1. Here semi-axes √(5λ) of the Cα gyration tensor in Å has been calculated and equals 42, 22, 14, so which of I, II was it run on?
2. Between I, II, which one scores greatest on distance in nm of label points 7 Å out along Cα→Cβ at positions 117 and 149?
3. Starting from the value 16.2: which structure in I, II was mean count of other Cβ atoms within 10 Å over residues 189-196 calculated from?
4. Ranked by relative contact order in percent (Cα under 8 Å, 6 or more apart), which of I, II sits at the highest value?
5. From which structure (I, II) was mean count of other Cβ atoms within 10 Å over residues 37-44 calculated, if the value obtained is 11.8?
6. Given a value of 0.35 for FRET efficiency 1/(1 + (r/R0)^6) of positions 101 and 181 (r between Cβ atoms, R0 = 30 Å, to 0.05), point me to the structure among I, II it was derived from.
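Values in this text are rule-based calculations from the coordinates and carry no lab data. Only a predicted model underlies this, so the values are computations on that prediction, with no experimental measurement involved. Cβ atoms are built from the backbone, for glycine too; each structure is taken alone.
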Structure I
Amino acid sequence: MKLIKQSFEFINQTDFSLVGIKKHIERCARVSYKSENKITDTSYEKFVNMLESRGHDRPLEFGTVYLTLRGDDADALRNIFIYAENPWTKIRKQVIKAEYDPNIRVVLNYVTTNYRVIVENHLEEDLKYLCEPTEYHYKRYTAHMILDRGVMDEFRTHVGLSHLAESTRYCNYSKDKFGNELTFIQPCWDIRGSNYIDFLQHAEWGYFRMLKNGWTPQQARSVLPLGIKSELISCGFKDAWENFFKRRDAPDAHPMAQEIANPMHKEFFKLTKAEWLSQL
């Protein structure tokens with residue numbers, strides 16, 4: 001067994017073409033099965049098709065879709081009310097002078113949504129309006145966290161964010177890719193003089209014994225403690241993240257939650273501040 005510290009990384013989507021959307025979905029979704037080693041330049045198509053065919057819709061939420069819908073284009077506006085009423089979509093409007101007549105005003109609808117909204121509402125035709133995010137689009141942010149199971153369970157209660165987690169149902173930690181050992185998260189308090197390490201070693205012994213006796217990973221995980229290392233991908237709009245930090249980077253939050261949420265909050269502030277300044 002080994003102990004590691006909690007950590008995080010913002011892995012925001014950088015390619016907003018359909019290919020880029022699907023690649024980001026694959027990158028996020030493969031964390032659940034720890035199969036990132038299977039990612040290739042072309043694996044995204046088959047992988048996302050598999051998710052859609054099996055009805056695994058949650059990972060599709062991680063593909064951010066930016067659209068610009070012109071108010072003088074009837075075809076572009078045919079689905080505007082679907083987006084307007086969707087809780088996972090935000091729209092900002094701007095009025096401009098029409099290029100063809102300066103006396104005419106045109107409303108531009110800057111839509112930010114996710115690929116699940118597109119698929120579930122059969123809006124694939126609208127992907128012809130895909131665009132790079134402008135200063136008027138609401139932005140979405142994706143974070144990859146390594147943390148203990150207890151903190152992860154708390155973080156997943158934030159329903160304004162989309163979440164994908166490392167699955168102890170399918171991950172078999174006796175395999176070579178996991179180093180044939182369990183990984184636990186180092187507590188942020190002093191464990192010297194306690195039997196903490198001994199208890200973790202007993203949990204590891206029990207887990208591997210269950211597997212050896214023929215139990216499946218989803219059965220053997222019953223003996224895993226909340227200190228087991230977990231990985232969580234979370235994605236959402238700025239206001240959802242601000243609500244997350246309000247609750248988790250707070251004096252009354254769990255110490256382990258504060259340990260990771262505090263530096264994340266600072267990094268998020270820098271990230272969003274830089275984008276705000278770039279729009280001035």
Structure II
Amino acid sequence: MKRVLFIADFWKDELLGGAESNDHNLIRHLNPRCSITSCSSHKLTKDLVDKSDIIIVSNFINVPPEGLVYIQDTKPYIIYEHDHKYVKNRDPSAYPNFIVPESEKVNTEFYKKAKKVFVLSEICKEVLEKNVPSTNVHSIGCSLWSEETFDYIESLLNEQKENDLCILKSSNPIKNYNKSLEYCKENNIVPVELSEPIYQDFLKKMASCERMLFIPGVLETFSRVSAEAKMLGLKLLTTPKRLGFASENIYDQSGADLISSFRARNRAALEAFEDEIFT
């Protein structure tokens with residue numbers, strides 16, 4: 001059985017973020033098919049690298065430079081890119097036309113030597129290829145959800161829309177919670193604030209709203225929460241140029257049609273990961 005080392009900064013039981021949810025669903029899918037060792041980035045050792053056949057590198061901010069060099073010189077590896085770790089500030093939208101100055105780039109050799117870099121959207125593929133040429137990039141065009149989650153979202157489509165507008169209440173500054181509050185205040189809106197720690201409760205509360213406001217502070221690689229809002233039939237108020245999801249040709253879909261599209265994209269994404277791991 002193939003031995004896979006999966007590296008990430010945090011896990012779903014530590015942090016309920018998009019990256020952690022995506023990683024969880026990928027690991028859950030792969031587990032019966034291979035032997036997976038999950039390793040937090042700050043605990044990576046040469047021994048763990050040596051004992052693997054292939055490595056999946058998710059968020060790796062706590063892996064020291066020498067650790068990245070050892071991986072790229074020792075084992076085949078795949079990068080599952082959830083943000084922009086080839087940029088010092090992790091935000092290419094801070095620069096005109098998303099072109100990052102050479103002095104602000106990091107980890108470029110690590111990206112170039114990866115067997116494949118999986119990104120979440122077309123805009124992120126374009127931006128990565130523009131800034132780190134010769135990188136083997138593949139866009140999966142989605143976040144990853146379980147079939148059970150799709151079923152649950154579908155079951156909420158007939159929920160009564162009792163509230164007007166919701167916003168994401170997050171302490172992460174790139175989610176721009178304060179800016180969303182400012183918008184609501186300026187427009188005399190009392191928003192529903194989404195912060196439920198239990199995922200199903202979070203989705204159910206979102207489903208009770210007509211609209212969602214999300215103002216990303218950086219180039220969002222996809223924006224799982226925006227996709228969930230549209231699957232639930234909400235109208236999305238956002239800044240599309242900073243939203244990876246908005247670069248996809250299914251962005252104008254909503255409700256059952258969008259759920260169906262994401263089911264298909266999830267299946268294709270998981271097959272693409274399998275192809276890289278087992279060939």
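1. I
2. When distance in nm of label points 7 Å out along Cα→Cβ at positions 117 and 149 is calculated for I, II, structure I comes out on top.
3. Checking each candidate, the match is II.
4. If we compare relative contact order in percent (Cα under 8 Å, 6 or more apart) over I, II, the biggest value is for I.
5. Attributed to the structure labelled I.
6. II
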